Structure formats: C-alpha cells, structure tokens
Structure 1
Amino acid sequence: MRRILALIFLFSAFASCTKDFEEMNRNPFSPTQTDIGPLFNTVVESLRLGWNEQFYLHNETLYGITQQAAKTGVGFDNITIGTEEAWASYYKALAHIREIERRLDEMDTEPEALNNVRAQLKVLLAYKTFRLTDLFGDIPFTDAGRGFESLDFARPKFDDQESIYKFLLGELKWVEDNINTIPNPTTPNGTAYVSFGNFDTFLGGDMVRWRKFANSLRLRHAIRMVEKDPDFATPILKDIIENNLPVIKPGEEVIMRPGQQSWVNEGVNWSFAEHNKLRMGSNVWHQLSENDNKDGSGIFDPRARIFFETNNAKEWAPYPQLPDASTPAEGGIPYELHRDFNFDIKGSACLYSPFNYYLIRDTSFVPEIIMTGAEVHFIKAEAYLRGLGVAANIAEAENNGNDGLVASLKFWQGLVVGSPIWANKPPILTDGQIFQAAAHPRLSFFNSTDKLQHLYNQQWLDAFRQPWEAYALWRRTGATPREGNPPAYYRFSYPPSEATNNPVNWAEQVAKMGEDSPAVKVWWMK
C-alpha cells in the first residue's frame, strides 16, 4: 500500500525534478537528468534487512519455528514492530520501481534500448515481492505503489498470492527472453542500450549475473508452488534445467556485502545483542555432531564452528529444543561488543552455545545472503529426485546434492577466511579436506538412504542466515529437521497500519481468509 507518509516522502523527493514533467523526453540517464540512477539505488538499498525485521521476525519468531536455533526464554510481544518495518520498506521500494518504470515509458528512445534496465527492475520487483507475499500471503500489488499517479490508488486492493506468483514468474521469463548480455549492446539501428551504470551497486551492471539471478528465482519459486499447481510450475523447471539456462553457480552468490556497497551493517549485531535469547539448539546440534561430547569431538560438519561457538566454560552445549522445568536458565552477554577486546568473557550465566560472535559482528565483510549457488544445486537435485519437470535421475540428483553440499561448505568457510576481524578462526580446510568432509556418512548424498530428507536437511542448514527461506522450505515440505510437533504458524498477520490506512480492503481480505492470523496457510502450501 501507499500510506500518506510515503506519498509525502515520494513527492518531496521528486520535487526538484518535476518541472515540465509531462513534456520531458530526455534520456533520464544523461548528465542533465541524473535522478533515476539514485532512485534505482534506493531500491537496491531496500534489499538490506531492517533492524526490527531481524529482531522481531527472524530472531524472535522464525529461528524458533524453523528450529535452526533455540530461543531460551519468554520473548517479546511486539512482533508488529517487525512486520510494520518489512511492510513499509517494500511499499516504499515498490513506489520507486513504479516511478522509474513510468519515466522509462516516457523516454523518447527505441523500446529495445530499455530492455536491460527494465529487466533489472523486474528482477528486483520479483525478489522483493516474492519475499513479502511469502511472509504474509495475499498482499496489495497490482494497484500498489501508484499513489503518485492518482489518489484512486491511495488504498489499493489486495491481490491473491497465486496471481502474484504467476505474474512475477512471467516477468522473470521476460527477462530471460529480452535481456542483452553482450557488453555495451546497441539496437539494430545503432542506439546504445540505456544503463544504470555505476548506480547498480548490487550486481555491478553485469547483465549475465542479472540473467542468472532471474532464472534462479524462477527455479526457487517454481518449485515452491509445484505442489499447488504442477501444470504451471513444472514447465518452468523443465525449461531451465533441460535447456541448461544460466543460473547462479557456486562462487557467484547473490549477496549484499556492506563493504562493497559503502554501508555498515550494524543492525545484525544489534538485533542479537538486544534480543540475547538465541542459542544453538539441540535440533541443529544433532545435524552437526554425532554425539553430545562437550569438547566438540563429535562434530562432523565444519559449519558447526562457523555457525556457533562454545559457552562461557568453553564447552559445546546445545539448549534443549523442548526445555522443561529442570532446564537451567540461560543468560550471559555473548553478543556484546566488549568481546572485541575480551573475547572469552561471555558472562558466567552463558551456559549454552551462542551464535558465533564474528558471524553477527562483522559489519563490513560478512554479507546478507539473498541466494547461494548451493541452493540452486539443491533445487535441481530435488527436481531430478522427484521427477519434477525432468525425468527422475538418481545420479543427477546425487551429483547436484553433493555439489550443493560442497558449495555450502566452501561458501561458509569463505566468510571466515575473508573476514578481516574474525579472530579465533576455526580450522581452514583445503579443497581436499572439504571433499573429505562431504564424504562423511552423515553428510554424503551418495550413501544416504533417504535422499529427499537428506536434501531438505542440507538446504535447511545452508539457509542458516536466511531463516525466512528455511521457513518457506518447512511450510512447503513439512520435512525439515525438527524435535516435537510443529506450530501452526504459517504466515505473519498484517501490520496494524494496514487496517488503519486501508480499512475497507483490509476488512475484505480478512473476511476472505476467515481470520488474519498465523494459522491461515499461504496459497502454495498443501
């Protein structure tokens, strides 16, 4: 939706460039019209995770639901602070995307010359919209972000998630069909393609990477909806896999790395230090270690020492995923910045293993993850294993599963190696040692007896710092590692501001769902 404050912001932001707006046909990327580049960059900036989103949606809610970690105490009730932030961030970015598209429509140039910048916008629109609709279900979309066009759009109607999914997947197909990856392309008439140039701080103007990201998003969301509409989803999987279309490969991860984009990621450490209730749970521990030896001698997965660390007594100690009255209370200060100088001081009450301090402390090198090469391999492995869009092929499934595992081990180790502040680093493995680790009986795809379950386990682990993706995987499959019964928590309730600012459409949507609660399943769930 476009709230009044967002409209005021948008109009004020554009005030300096609205003179003779309707008559303006000049190329907006020329030196006389430089505002669209920065506007595009604000959309890129919106990919950063919000501080409250991380605190309330990820740390307070999703890590516990996915059991990628354990929450050690009674939490905070203000989840709406996080939903409001995620909601507002999306609709502000959507308004910017709509405005850029409008200005492109008004340009006096060959339509083909705009294909690449349109493709970039479509990819960002798809990624951001998929993320929001996967959290909430049906959302305002078609009429949303258009408040600057007319007050008729000030209170947009909700779109059903199915139509949103199918529209976005169509847009991503347009990207595959129309993006031009030749360096410095021109049209047949000699017109140079319009470019965002240096304002593309996300993928550096590399159209090959944009194309790969688009196809990888098609894979992710086609397989997400495959249980609900296989007739629509499986041809997408077939198109990409059988035609060997370019997708993200290991080493080409799509990430937001602060140091390369000139920002400081202070929100991640803040969200952990202020929350201070997340620890390594027994569920994830048993996916990383063969036993409960406190010295870590049972650890077989090298990611254990990257994701977590020992407690204040220097022991590996998982917090019970299902605590009882006899479970000792957890405390300590393992995420406070004093550890920059006194690393071993986590507080005597820190009885259980916290997240690795440096994983959530490095504000420059450690990235926010959008999509990994490992995930793409895992998606392909599932398609081959289940015969989704392609003929079932166990060998191809095993190879892609193993390639995804190796890629994940290398990616996470790369964060340790590259971090300039990561002290007390775990052992750095050679490629040979990584392959040896991947051959462990608990990790090997070739030796696993339940290959699909093993695949989901590994995809869940690789998404360790993407709890929203692990959440989607659990909701789709119901098969990620778990202790105890799962909660009936399938979506986030709409933020209160939507009921206030868009009351008629909100009420109509709630009536359609029956209730605005986490118990309502999103469209693509079985």
Structure 2
Amino acid sequence: MGRLVINILLVVSLVLVAGSPLYGAKGDPEKGREVYMKRCWWCHGEEGAADGPAAEFLLPPPRDFTEGIYKFKTTPFDEIVPSDEDFFNMIKGGLLKEHIAGWTGMNNSSMPAWGDMLTDEEIWHLVAYIKSIVEYEQPEKGPIDVPCKQTSSEDVIEKGRKIFKDVCSECHGEEGRGDGTKMLKDDWGYRTWPRNLTKPWTFRMTEGVEGIYTRITVGIPGTQMPSFADPESKKRLTDEERCAVANYVATLATPYKKPTENTVIKALRIEEDVPEDPKSPVWEKAEYTSFWLVPQIIAKERHFKPSLDSISVKVVYNDRDIAFLLEWDDRTKSVPGDAKAEEIAGGEVFRDGVAIQLPVTVPEGGEKPYFGMGDGTKPVNIWFWQSETTEEPQRVKLLEGKGFNKIKERDPASIGLTAKGVYDNGTWRVVMKRPLLTKDKDKDIQFIEGKFIPIAFAAWDGSNGEKGSKHELTTWYWLLLKPPVGSGVYIWPVVVALVVLAGELLLLRRFRKD
C-alpha cells in the first residue's frame, strides 16, 4: 500500500513538473523554429536579425535576436541574459501573476500578445529557439529580489517625489508625462521617448510598485534608462530610495485617460455661459470620456509610426452654445520655426493639431457617413484646430468633407466657431465652441437634445512629422445632449401619489359610514 502511494505521488509530481515553467524552459528549439517561421519572421526576419518585410514600418523596430540584447528583464543590470520566465512573458504578453486577466503585449509597439494564439508549450519552444540563436544558457544570476511593497505613507511618497524631481524629471518631465527637454536615441540610433508615467497601462512588462521598482533597479538595456542600482553610477539610489520613487510613480496614474468600452459622450447641460477657456472651473462639472487613437493607414500619405495613443473629451452646453474640451498627452509642444523644438524633434516641425468630425445631417437609423472625411452623399463638418508657430498664432479651420480628396474650407467665423488651446507639461487642452444651431442646415450640423450624434476625432503631433493625412484618428462614436432631469419628474409622482391617497381615504371614510 505504501509503495502504491509513493508511485501515485511520483506520477503526480512528474505531471506537475511537466506543466511548470521549469519544464517548459526545456522546450525544443526545432519545434520553436517551426512556430517562429509561421508567426514571427514577418517582423523579426528569417534568422532573427530584425529584417523581416514588415520591419521598416515599425517603431520601435522589432528585436534583433542575433544581438542577444533585451530591454525588459528581471535579472540584475550586470546580467545580460534574461530569465526563461522573462522570455516567456515577453512572448505571451503579460506577467506570470494569477491576478493578471488577459495579456497586453508590448504596449506602444507592434509586438502583440501571443497568449491567445499560442499554447504555453509552443511559447516555451519559442523560448528555446530564440535562446539558441545566440546560444544563451541559463543566466548566472537569477531575478532580483524586490523588497518594495506599495504603501500609502505620505512620508515615503513625498520622499519619492523629491528624488523624482531631482533625478527623473529631466527625461520624464515635471508631471511624469514624458515631456523631457532632451532628444533621446537608443544604442541602435532610433529615436526613443521617455515613458508617460501617468498611463501605467502603457508600461511594458511592468506592473504596480514592484514592477516599477524592478525597472528602476534593472534599467532598460540599450536605452537611456539606466540602472539606479549600479554602484558606479553617480545617480545610484539605495533600495529604500528606489522603493520611494516607485511608490511615488504609482501615484501618477490618471485613470480617466484610459479608454473604456464606453462609446457615448454625454454632454452636460449647464445654466451658466459655455466656457471658451480650457482652464475654466466649469469643466470640473463634466466627466471625461476617453478613446484610443490609431494611425491613419487608409489614404496616402499613410502613417505607420504614431506617437499619440488616446484622447479624452468633455462636452458642456446651454440653451445657446456647445463647447468641447479635448485633452491629449503630447510629449512635445511643436512650434514650427523654434530652434529648441526642432532640436528635440530631430527634424522639421509642423503644427500640433486636433479635429472634431461630425455629420452635416444626423443620420436616421444609425447609418453614418464614411469616417474618412465623409463621402459625396453624406458630407461631414470638420473643426480643425492648430497650434501656433513662431510667426502665426493658433488657428481654427472649418472644413466640409466629401472624401479624402474633396475638402472645402469655409470661414469659421460665419458659424461662430472658435477654439483655444493651452499646453501644460506634456498635455494639450483645447476648447472648441459653437452655437447649437446655425442658419444653414444644409451645410452645418444642428445640435438637438435627445439625439445620438455621430462624432469622431483626430490629432497631429508636429514633432513626429505629422501633417495632412499623417495623423492619428478614431472611428465614429456618439454624442448625446441629454437634458437634465427637471424637478417636475420628481414633483408630479408625489402629487399623483397624494391625490390617490386622498381618494382612498375618502372612499374608506364613506365605506365606514355605510
């Protein structure tokens, strides 16, 4: 009986080991190459040299496996080889933590999460193959210890804030939005941008305080992000200091910027004047709705290397006017003609910009115009704001679109369209304002309460070479001018209830008399 129990335990242990990462790390390189040639070579190249047919369209470029340098790992800064789990996570697209729901991939890059398409066994085979390209064995040093935990201690967070301001803000910006004042390039000569720390959902292979601590400690090889644990660095920080910075960075998250599945912008009706100033306190009454931005790759000139990823919108209106507050993070204030702006951009600078697209006529039955600037039968209004240059102020344009190549410009003053933008530490806020109704219903959208109005957005980063059709955009969403619930909605039910109650009491009185 004892021997039987031992044999059962042995079989169970073998099954558990076979399904564990340790066993998976012994994947078959030959099987891994089969998976690689089916899924990976398009970007990474047949021999892993980052020269696949899609590589020239990607920024950041795909990893060159023949160099054996990897940015995101948990092994120490002086250990070049990532752990097998690091390789696995980079491919699957997440972290080996039970509370992770789904896989996100390498955010802000073209590397997808393969966890939904490949089995764990296939991924471990890929790990074995990729390591075999440069004949990597197990790293001599394992993953670093992470003594740092999340805390709400004001003293710790304040300490981290001071260190961040002294050590990190030069690249990441005063508010952590990645709007530093340096032009950065990685070891391969590609332009790189500091991470926007207010958007933790865009972090790569990093989650929470522990993940931030790891990135501060290990650094990002091949980039300007150093290891702050390196004893030879003048900027070396102690474990306690790195933990304080990690906790401070975690407080920078701005949840409203993260797009959700919400597709309707609910405009808030107000009694006061509709504001023209992005800094007006009136905007605090309204809520943001955020949307993803994607590169325009439909019409020439196509855009494959975007720098903007999302836009947040608030809308308020009264009985006369409507105003839109558009907010998006842009690491650079693009000022054509400004020497500093050109130095940071590393080339020609164009105006930053943002646009609102609306149908001329609210469609019945939900059929919208073509989102690429309308078409001949369903034209669109486009409100297009652009930032200033060294010689010209900000401006707003009113465009009528009947397709990508059929754009007609009109005078925005003719319909009372105005716009004003303010740039603050890596964030643009632009207000566009217009009367609800115009004289020409055949040319302009009329804003009516209770109707679902299609709406779309676009944005331009002039320091990223974006102008004309080279920009980021959204698909159609909905705008709803929902009138506030009047007091009558609450008063009349009470009145009716009182009348009914009075009637019942009267009937009861008569019944008793009878």
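We did not get these values from a lab; they are worked out from the coordinates using the rules stated. This one's a predicted model, so the numbers in the text were calculated from it and none came from an experiment. Cβ atoms are built from the backbone, for glycine too; each structure is taken alone.
Out of 1, 2, which has the highest value for FRET efficiency 1/(1 + (r/R0)^6) of positions 171 and 371 (r between Cβ atoms, R0 = 35 Å, to 0.05)?
On the way: 1: 1.00; 2: 0.45.
Going through 1, 2 one by one, FRET efficiency 1/(1 + (r/R0)^6) of positions 171 and 371 (r between Cβ atoms, R0 = 35 Å, to 0.05) is largest in 1.
Can you spot which of 1, 2 the value 15.9 was calculated from, given it is Kirkwood radius over Cα pairs in Å, for residues 259-354 alone? Each step should come with its number before you reach the end.
Values: 1: 14.4; 2: 15.9.
Structure 2 accounts for this read-out.
Suppose you compute helix-only ellipticity at 222 nm (-39500 (n - 2.57) for each DSSP H run of 4 or more, over all residues; to 500) for every structure in 1, 2: which one lands on -7500? Mind showing how you got there, number by number?
Working: 1: -13500; 2: -7500.
The read-out was computed on structure 2.
Have a look at 1, 2 and say which one yields 18 for relative contact order in percent (Cα under 8 Å, 6 or more apart), as calculated. Kindly include the intermediate steps, with their values, before the conclusion.
Working: 1: 18; 2: 12.
Corresponding structure: 1.
When Cα Rg over 2.2 N^0.38 Å is calculated for each of the structures 1, 2, which structure yields the highest value? Kindly include the intermediate steps, with their values, before the conclusion.
On the way: 1: 0.99; 2: 1.21.
That would be structure 2.
Give the label, chosen from 1, 2, of the structure having the highest value of FRET efficiency 1/(1 + (r/R0)^6) of positions 363 and 459 (r between Cβ atoms, R0 = 25 Å, to 0.05). Before the final figure, lay out each step's value.
On the way: 1: 0.35; 2: 0.55.
Between 1, 2, the highest calculated value is found for 2.
1, 2: which one has FRET efficiency 1/(1 + (r/R0)^6) of positions 339 and 387 (r between Cβ atoms, R0 = 41 Å, to 0.05), as calculated, at 0.25?
Details: 1: 0.25; 2: 1.00.
It was calculated from structure 1.
For structures 1, 2, which has the highest computed value of distance in nm of label points 7 Å out along Cα→Cβ at positions 115 and 379?
On the way: 1: 2.3; 2: 4.9.
Once distance in nm of label points 7 Å out along Cα→Cβ at positions 115 and 379 is tallied for 1, 2, the winner is 2.
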